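Listed below are the structures to be examined.
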Structure I
Amino acid sequence: MSGQNPTTSKKTWANRWTFLLAAAGSAIGLGNIWKFPYIAGQYGGGAFVMLYLLCIAIMGVPLLMAETAIGRHTRLSPLNAIKKLTSDLGASKLWGIIGWMGMLAGFLILSFYSVIAGWSLSYAWDIVTGAFNGMTTDQVGDAFGGLVSSAPRQIFWHTTFMLITLLITARGIHKGLEKGLQVMMPALFALLLVMLGYSMLETGQFMRGFNFMFSVDFSKVTGEAFVAALGQAFFTLSLGMCCLMAYGAYMPANNSIPRTAINVAALDTLMAIISGLIVFPIVFAYGLEPSAGPGLLFVSLTAAFVHMPMGELFGFLFFVLVGIAALSSAISLVEPALAWLIERTPLSRTVATVILCAAIWFVGLGTVFSMSGDLTFTLFEKNFFDLLDYFTSNILLPVGGLLISVFAGWVMKRSTMMKELGLSVGVFNLWRAMIRVVVPLCVLTVLITTLF
């Protein structure tokens, strides 16, 4: 294996199951729990689910395979992986922008992702301590406004979340990431099943929620719904930010990349669908609006938990579930930049993690102060948080995903990709056609619609 540092060139995940947990943890995050249900609600439930599954198959899985294959082939951080490949292939050094964009995207996204994840920790604490007891929906909304407008409270929970991320990441692949994921991911799915059981047995609206999720109204299958499904499939799988490329560098050589990519996409989709089956019965039981947007999680559902039997317990478990999902994604967002920093400097993994997480935490203060109203800076009528969100979601990730697909399909040697993927000639030719044509067209659609 080639490489400059033992952290990235020699260590691998202990087995294929830990890599699967890591890759699934990277994909599963806040978007599965709060974004998927409300977008599905906006676009007719079952119709959106059908389109989403199609987009996962034609865009998500092929791009997951490409990112992982590049990482495993080089055993380097994303930036150095692309640099090595362009040198070996005699390709333009400009392709190195893929690695830079991936590192920057992960850095910036985690800076505000941590703040939002901190809200889930705050809510878990507030619910279990009875802070919401007796509140109406309007009062819960006011309480959420109070959290967002309070810089000290947000900083406390933002700091707490980043410290947990740092402690897991700094311990390395085996002692940190593997051990953390071996606890987090089973706990995540156990909590998911507990909440699903509660939704089935206590809300009285489970079948209504089930039918909403899976009954397809073809009148809802519109171009707008397809673009929304493309965007959700792209962002939920962490595509374009090189996380799977970074994790792929630690992937054992005998692991099947195609099987792993399919399993990751399946687990991610299962998480999103079960989240919908948890959320929608609660929504219908309490007369809430299924397309209520982000407020569905922190206002509407919280108000519902207040009035439910054993609502404190299950509200607490729900927000712990949200926090774990966010944490599993957060540690993957650190890895692309961290792996590069370790390769480029004599810093130990611990010191490099502290420096990187401190920088991410500091940038996150901009999000805190823009939300609290203490930072009034705007550009193009967007505050600091909105600018970061727009720049990462609408530019860095789609452009990164587009460049990765073009690089894997048109620049990488056919023989190299065929060896890494281990596919039969016919299936490989299908994958190559998709990564060369179908995936770029899908990502271009996401890019154009988000920008214009």
Structure II
Amino acid sequence: MTVRATIALARRFLFGGRRVSVFSRRTRGGVIGVGLSLIPLVVVLQVADGMIAGITTRYLETGSYHIQGISRSPGAFDGLDSSLASARSVDGVRLVVAERQGIGLAAGADTRTAVTIRAVEPDLYARDPGLRRYLEVRSGAWDLDSPDSIVVGEYVARRLDVTVGDTVRILTARQLASGRFLPRSSSFVVRGIVSAGYADLDRLWVFIPFDRGTAILPEESSRLIVGVKMDSPLDLPNPIFSSRARADRERAQAALTELRTLFGDRFRVVTWFESNRAQFMSFKTTKDLLVFIMVLIVVVAAVNISSTLVMLVLEKQEEIAVLKSMGASPGAIRRVFIVCGFVLGTLGAAVGLSVGLLVAVNINEVLYGIEWVLNASASAARWIIAPLVDLPGGTIELLSPEFYIEHIPIAIRFADVLLVAFLTILLSTAAAWFPAQRASRIRPLEVLRKH
């Protein structure tokens, strides 16, 4: 049997002849089953990648830097300027800054909250494009030019109930030789309110000038950090974004090695992944588990194609018997049904990938729409039932900004899409083997005698 004849027979079996048969409905069922199983897989792949990339880049650009040199002792201040200048000359390094970090207690007019004090260079926001991109000034301006200036995170501002122009007191404590603590209160004026768009990252941040921070933060309970920004931070060793060009990875590794040699024993040098290893591995593991569950759904849908083709074989026994009595070999009949599985898998993959990509690209709008419908329904329910039952108020948030980024960045990775399509078609074709084998073993005389 020729290839053309094989395809023609597969088309007839799947879609019927001149009139649409019951098999057309079963064919549609198989295609829809595969398509529906692919939609969540594609959405999970793209959204999880976007979520992980969005959170990771925010950590890199606003929190951990690309590489950190963390002081091992108070003596790290000696020769700091020369260390910064030497680090800036390393190939691949874009920016090198000093920062002192510590903890304290921030107080507004009526409330207090613990904060992470970040003493940075006043012009950091102007010098660092990555920081400007991911740390949005929600109110006021980034202004640390005067010693009493402070820029606070949005969560801290809400917690303290302060706005631009209000006074905030920062309480720090220095440990005396006797072991007792000597508190110190410093007053600052709020110049700006900022947000990284991810509350878990910037929940406790306040920024003050570097020199003022050095004065009020005790050496024994704070740390000096040399923050390094690279041209290609994702080329640094990590298991999340590992599909990089070998030459770029080697260049990043060489820069990391040179920085570790440069800083010596005074600083402990760590990459962005090493500084938050547990959290990043948690993201990766969660994504892998979700993808595994979605793959199981696709496998079940592919197996469903096998049952669809088994029913097809039972319904087409007479036609298969006629074909075999006319000289069609068992191998030719087998190939017809394998082509049927291939066609069903291809159509299902086309439908599932198209709808899945459409949903993934517009996932933010989809989530906002679902939230709007849920909140409108809840408001209507409260209005109707209010005379009878006192229902709690509030709004429904599918992805609370307390735990997720406010806007999910989506960048379609077509290599993943093509891999999903290939594996789906392969599974569907493989699932057709059993019914194809069954069809090839039909005995024409027995079938024709029954009919």
(message) Quick check on the output: 0.10 is FRET efficiency 1/(1 + (r/R0)^6) of positions 66 and 434 (r between Cβ atoms, R0 = 35 Å, to 0.05), derived from one of I, II. Which one produced it?
(response) II
(message) Suppose percent of Cα pairs over 37 Å apart works out to 22; of I, II, which structure was it derived from?
(response) I
(request) Assuming -23000 is helix-only ellipticity at 222 nm (-39500 (n - 2.57) for each DSSP H run of 4 or more, over all residues; to 500) as calculated from a single structure, say which of I, II it is. (result) I
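A value of 26 was computed for relative contact order in percent (Cα under 8 Å, 6 or more apart); which of I, II is the source structure?
Details: I: 36; II: 26.
Here the read-out was taken from II.
No lab work stands behind these numbers, since they all come straight from the coordinates. The structure displayed is predicted, hence computed values, not measured ones. Cβ atoms are built from the backbone, for glycine too; each structure is taken alone.
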